[in-house]
Structure 1
Amino acid sequence: MVSSLLALMVLALANVVGFALIWADKRRARGGARRIRERTLWLAALGGGALGVWAAMYTVRHKTRHASFVFGVPSMAFAQVGAIVWLSFQ
């Protein structure tokens with residue numbers, strides 16, 4: 001029970017971080033500042049934050065013209081949710 005709660009808290013944090021990274025990159029893009037690497041954004045999504053990255057993409061309208069993000073991040077999010085559901089029934 002405690003380990004499940006801890007895992008959910010870690011995933012929630014990963015999604016908040018993913019959302020924040022997309023939001024920060026959008027602000028930097030508008031301001032002309034140094035950008036966050038796409039590799040970092042992908043690692044945030046891969047590290048459990050795909051839902052947060054996906055939500056941020058459409059909330060702040062950032063990276064929505066990149067096919068790799070438009071198709072890759074939702075695929076990763078579905079895979080992560082599927083893994084969570086599968087593991088919860090084991």
Structure 2
Amino acid sequence: MRALDTSREAASAQLDAYRRMAPEARLRVGLELTEMARRLLTAGIRKRHPEYDDDQVRLASIRLWLGPELFRDPYPDEPELEP
């Protein structure tokens with residue numbers, strides 16, 4: 001799937017670059033992208049809910065990342081904070 005702000009040529013070049021990478025380099029890129037997504041998710045929660053403390057932001061992030069059903073299993077007694 002191509003990003004909406006990326007031309008077909010740029011997306012093709014990026015895919016070719018990923019294909020030329022060693023497996024450990026592709027893994028590193030994937031982990032870096034995952035970490036960036038988590039930071040953006042957390043920043044969005046902090047912006048929408050400046051009243052949340054760090055623990056509430058962490059729990060809201062986990063709930064958004066996992067979804068409400070999966071969140072409930074490991075955190076049955078935690079409040080369902082709005083992300």
Structure 3
Amino acid sequence: MPASRHIRPLPEATLRELDQQYRATNNADLRTRCQIILLSHEGYSVPQIAKLVRFSEDTILYWIGRFDSEGLPGLEDRPRTGRPPKS
């Protein structure tokens with residue numbers, strides 16, 4: 001089982017940005033990633049967050065780690081390789 005982990009303490013401005021992005025985005029993946037970080041900040045454990053958002057604990061740890069290293073931009077999708085989708 002993955003180790004228990006929480007995000008680093010966050011400044012109030014970052015929390016406001018996360019909350020604003022959570023409420024404003026139409027991207028469900030980004031919304032869930034913001035929710036993961038906000039729940040971790042509120043003291044929820046990795047297993048509790050995984051249960052709430054229906055992701056694996058490894059996925060929760062991945063997004064917490066990426067946020068810790070890259071901040072808010074780390075929650076965005078990265079460019080994908082391969083052929084672009086047809087519109």
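Here, each number is a calculation from the coordinates, and none is a lab measurement. Source: prediction; values computed, not measured. Cβ atoms are built from the backbone, for glycine too; each structure is taken alone.
Which structure, out of 1, 2, 3, was distance in nm of label points 7 Å out along Cα→Cβ at positions 14 and 46 calculated from, if the result is 1.2? This figure was derived from 1.
Starting from the value -17500: which structure in 1, 2, 3 was helix-only ellipticity at 222 nm (-39500 (n - 2.57) for each DSSP H run of 4 or more, over all residues; to 500) calculated from?
Answer by label: 3.
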